[in-house]
Structures are given as structure tokens and as C-alpha cells.
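Structures for review follow.
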Structure I
Amino acid sequence: MLKAVTLKEIERIFAVIDPMGISREAVEIPLRTEHPGRVSILKNGKLEIVVERDGDFEDWITTLEAQIRDLMKPAAEG
């Protein structure tokens with residue numbers, strides 16, 4: 001169980017979003033984990049990435065890019 005997001009996890013998240021062309025300034029990563037983790041767009045337009053608390057971080061990080069792409073997919077494609 002991951003109770004708090006550290007620099008190690010943030011760097012891993014950046015390793016996913018950087019190649020996607022997402023600015024680090026456009027992302028909010030709360031330091032508190034939650035179950036379930038989630039990816040959402042905040043009212044201010046920023047991408048919020050909440051890290052999964054109960055599952056394995058390594059498993060969760062492998063799903064992050066797909067979660068982001070699904071979220072950002074235009075509604076017409078959904």
C-alpha cells in the first residue's frame with residue numbers, strides 16, 4: 001500500500017506524460033494516494049493524476065498512458 005506520493009513516483013509519472021507532449025505545468029499530482037486512483041480533468045483545465053493507494057504502483061503506472069488517452073479522446077470517438 002502506497003500512502004504518499006514521493007519524488008520517485010512523480011518522476012515515473014513524468015516519464016509517462018513527457019513523451020505524450022503533456023506539459024508538467026498542466027498536471028496536478030496530489031501527494032495523498034486514494035483508492036481507487038484516477039485521472040480526471042479539473043475545472044481549471046489541468047490534468048489531475050491521483051495515484052492508486054491499494055494496488056501495486058508498478059502495475060498502476062503501466063495503465064496510466066491508456067487512462068490519459070481515454071480521458072482526452074474526443075467524445076465523438078468514444
Structure II
Amino acid sequence: MTKISPIDFKPELVAMMKSVLEQASAHIDTASGKPATPATKAKMASRILATAAEGVTDAGTLHSVAIEEGLCPAD
């Protein structure tokens with residue numbers, strides 16, 4: 001996979017990552033029974049960005065890694 005610098009993310013990719021974060025946050029909210037904290041959402045967003053920078057831009061994969069990160073809430 002080709003790495004992508006975050007400054008080179010296309011607007012379409014940024015919009016998709018935002019949507020993935022919203023969907024993954026909703027999943028965490030439902031699974032935990034309470035809203036994800038801002039810190040947890042930031043942790044999930046960071047994981048999405050890092051994964052995309054590694055060249056992984058599939059929405060399903062990004063959704064999965066965000067949920068994985070969100071299952072362990074940030075302090």
C-alpha cells in the first residue's frame with residue numbers, strides 16, 4: 001500500500017472519514033449505552049487518520065479500526 005500524507009488527503013476521503021467517525025461513534029454509543037466522550041472520539045479519529053495515512057482508505061476497514069479503538073474509552 002502507498003502511504004498518503006494527511007495534507008494530500010482529497011476532500012472526498014476527508015468527507016468519508018468524517019462519515020465513518022460519525023457512524024463508528026454511534027455504534028460505540030449504542031454498544032456502551034452512553035455517548036462516547038470527546039476524548040474517545042478524538043482517539044477514534046486519530047486511528048482513522050493514521051490508518052488512512054498508511055494507505056488504507058476502505059470505509060469498512062476504517063469503520064472497523066475506529067470501533068476497535070472506541071471500545072476502550074479514553075480517560
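Values quoted throughout were computed directly from the atomic coordinates according to the rules given, and no laboratory measurement underlies them. Since we're looking at a predicted model, the values are computed, not measured. Cβ atoms are built from the backbone, for glycine too; each structure is taken alone.
Data overview
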quantity	calculated
Highest-scoring label, criterion being relative contact order in percent (Cα under 8 Å, 6 or more apart), among I, II	II
Test item: mean count of other Cβ atoms within 10 Å over residues 7-14 calculated as 10.8, pick one of I, II	II
Structure from which 3, 19, 30, 23, 14, 8, 3, 0 was derived, P(r) over Cα pairs in 5 Å bins from 0, in percent, options I, II	II
Source structure (of I, II) for helix-only ellipticity at 222 nm (-39500 (n - 2.57) for each DSSP H run of 4 or more, over all residues; to 500), computed value -22500	II
